[in-house]
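Input: structures, listed below.
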Structure 1
Amino acid sequence: MQKTNFGVSAAVIISLGLSACQKTPENDAVINKKEGLAERFIEKGSDNVKLQKLGAPEEWKEKYGENTDMVTIETDVKIELPHIKNTPVWEMKEKKISNEELVQLADYFSEGEKIYQEPEMTTADLTELKRKIENKEGKYGNPIFLRPGEAQEKTLYLQRVDDLIAKAKETESEKIYLSPKFIKVVQSQEEYIRRGKDDRTIRTEKNRFAGIIENGENQGAKILAVQKNDKAGSTSNFFFQKGTEFDDYNGDYMDSIREAADQMKMQDSEWMKKAESVKAVVENIKKSSRFSKEEAGEKAKLMFRQINAPKMVLEDFEPTVWSPENKDMWEVDWSTGEAGYRLYYYRGIEGIPAYWANGITYDTPEQTYSPPFGQECIEVLVTETGIKQVDWYNMSEKVKTVAENTKLLSFDEIKTRAFQHLKYTIVKTTTDQDVKSSSLKVPFVISDVRFRYAYIPAQETLENAWLVPVWVFVANSKYVESQNGQVFETEKPTDEFLINALDGSYIDANAYDVVRMTR
């Protein structure tokens, strides 16, 4: 997850009438430095209390600012309000998955079948790989891979493949069978080709397990587990991958490929024709499928119960297509693909999921909390024939309930803070000249609002986190400037940000590094 920080001079802040020394918000912080959660935020929880009215309108239409202002904000959004009684706060900590838990997970997904170490590629395998790279076949013909900035990477790939060919065996070695347990990381041939020797991976710690299932229903599926280790900088993660997914990220990936093809003048290339053909086949499989998201969810819930996963709540989903072939995505015969769903589950309180924001990090002059670690998330790829892939990130565990119920700010106070935060982001991303220029306008449109949970640092035990209620805002905007009678518009990255529902503070949900081992 990439983050961008923007700086600003004092002159810019003053010119917009905002002070870097201003305490924002005016309410006391949620965290009392000596006592933890401030007393005024705590209410007694009960199963008998009425459903909380969060105060937000179901349809929110509003305009903030005048047409002459540099920053204007409009809202036109339907808010889906949850039915809740209490808004507790939990303390969470990162979980260190044990060898015993690894054995249980590996046994479940392998169905008791043997697991073996991924064999090294032979001379013939590596020679064939070199041919594909040179002939731009499969993923190596992807316009993204062939852009000028990637040319050096391709040269390095070929050099590394030659290095491996010089040392490779002519025939495949006998299988090495594995008992699931965490061992030191050994760089695979594939990792060496992609990253080289100096890939900055810590290899002195016993924090990784990787293997392939030999037989049974999940034959050929891969299992990868990573244990939380401070020296290695890793969190606890578990991955199960069977077959291949057409991983298009709701169309974003194909759009990126098309842009690269335009740049490389490859629009009419054989590779692009095949890619567009594959995309059409995949979309047709999705459209003709009768497999529902609800059916997929039931299969995922059953799996959660069987592996003793913590209580998770579905936050998002996307239709997808899966193939049983263990191949490069661009070499699969997608005519035999199965329609399914990739489901995104997060920790939940009172049925409300925690939220993993994707946005830009701003150095804004407001009270800010930065989570100490990433949200726990389980992604599940499900088709009608079962569970095909599981990506379990950032395992965590509950330490205690900090408060059974909490007092929330009114939505009027929350929206004021949201407007203020958006103004701050422009202060932090414009130069003195931009602010002085009356021609620069930045219109925001808030397109989504949700009530969720998110992490802030726990008091006293700073390596832990408190899971607190938050409001999530998504805003789209652009820079509009008039010069010499012409109007220039530049799209601004989408702003997705969290406002603490207890005290109105900004939660910088991207201010941590998440270690995701490669699938």
Structure 2
Amino acid sequence: MVNDEVVTEGGSLRLAQERDLITVLEEVEISVDLASAIAEATQVKAVAESLGRSDVAFWAEVTALDALARSEGSPDAMSRGKVILDWATLQGDARLASRCHALLAMMNLIAGHSGAGAEHATIAVTLLDGTEQPRLLAKMLTRQALGLLAAGLLEQGFDVSRRALALAEQLDDHELLSRLASNAFHSALDELMPDEARFWLERLESMIAASPDLEVELGDVLARGHLAAGRPVDALAVLERSGDIGPTDAQPETRAGRMLLLAQAHHGLGNLPAAIDALDEADRITVHHALEEVASMVLEERASVAASCGDYRLAYELHRTFHQAARTRWIETRRSQVDHLFAEQNVIAALERAEQAEAAVAIDPLTKVRNRRWVEDSLPDVVRAWQTGGPWTGSLAILDLDHFKQVNDRFGHHAGDDVLVAVAGCLQDCRGVRDVARIGGEEFLLVLQQHADQEQVARDVLSAVRALRWPHVDTELRLTASIGFAGCEPGPVAALLREADRRLYRAKRAGRDRAEGPW
């Protein structure tokens, strides 16, 4: 008697494991708990490596680096992201390349390289194929908007900000809404755009009115608004109500920006020692995380404080250093290719290239049928379509060639490859079979057409495999197959694959050359 709970080494079970890993990873990359995201992504990476899935392992590594850079800082994230991006580009893996570009966008923005940050963020969004989680799209749009605004591309930056705003409102994601509106508000103030600043401030105020607790989270934005209006007392009060933020509570640039605002508030009130203390802490954060943009603003404020202290020589030296740093950043931005990217980049063509790359890696190079990647990315959509608009009518099956190892051992791997190619073509021609995917050495997934009769498909497929001949290999060579069908019951893809795999092994143990199903 077969124990249905026994875990086998079947390719479909491995596929189910890999699908589970990807499901976990998709949740991890949108998590706001950065510490947990780092730990979980690291675990996924280890399991993916044990399964031989380099693409998933790299994806998990990029996810961990992204979370690490936003919390503790990661000096190696930039270089490692470039290495993984090169691998993804070589493999034609648009999904992984998108995540790499998003990581590189953030690292460049943290370093103050706004042009490069905007380029990477724009490419990251372009490479998305529409199957990603809405929160990931909103997150990437927010990063793109930040990069564009920092690079001085205001029209495009505010347009993307509004697109991300609409998506974040649909998701009712207050954390993303506050971050997005804060970035846009700060940019509008920096660029002396009062109407735009008012639009985003009104959004922030409406959020606080609906959720008063958000005042603490949005304290920095409100404080800056008070400082811009010449109200340092109100700014300091807001910052004090917001409380301290620890190293794991916010991104490094947010913590450094908070200390800069605190220094400006104390400076406005004439409390120069407190202002200097806050600037010292801001300096510590900017040096540790290489926050060049914020460091420049801290330098400018330190020069102003020095002048208020009467140390005009120091104020002069600090101002000169500040202007040198500002010119360096201006040259870097002017050299950026982001203007060229937006002037000449054909977004439709870029999407088509991404789709072509995605399609290429979803085809098995030997048999030219679909492969594991297609099963991971597209089979869930097929299953969802089965469940929409009526009773469940879809079905799938796992087929394994019997004693295929003997073919390789007796006739060689070239002959084995010829056999696999012929079997794949035979399966595609069988009535009632919609899609065929190779998921293991000699193991294939069959996705049946809706309303197809499982038993009839089983008979047709088994007969077709038995009828195959390979005279160029051996006139006596005959092959059979064993098949396991999943029941026509609603359920997740991983559960259907496990069910088909268990029935496949029942067929194997019952003597092979047969099918097992729910009939």
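Laboratory data are not the source of any read-out in this text; all were calculated from the coordinates shown. Computed from a prediction, not measured in an experiment: that's the story for all the values here. Cβ atoms are built from the backbone, for glycine too; each structure is taken alone.
When distance in nm of label points 7 Å out along Cα→Cβ at positions 302 and 494 is calculated for each of 1, 2, the greatest value falls to 2. Looking across 1, 2, the calculation of semi-axes √(5λ) of the Cα gyration tensor in Å that yields 58, 22, 19 traces back to 2. Taking relative contact order in percent (Cα under 8 Å, 6 or more apart) from the coordinates of each of 1, 2, which one would give 12? Clearly, the read-out refers to 2.
Looking at structures 1, 2, which one was FRET efficiency 1/(1 + (r/R0)^6) of positions 62 and 366 (r between Cβ atoms, R0 = 25 Å, to 0.05) calculated from, given that it came out as 0.30? Source structure for this number: 2. 1, 2: which one has helix-only ellipticity at 222 nm (-39500 (n - 2.57) for each DSSP H run of 4 or more, over all residues; to 500), as calculated, at -22500? This value belongs to structure 2.
Each of 1, 2 could give distance in nm of label points 7 Å out along Cα→Cβ at positions 134 and 406, but the derived value 5.6 comes from 2. For Kirkwood radius over Cα pairs in Å, for residues 78-317 alone, the highest value in the series 1, 2 is held by structure 1. Across the set 1, 2, volume of the Cα convex hull per residue in Å³, for residues 462-501 alone reaches its highest value in structure 1.
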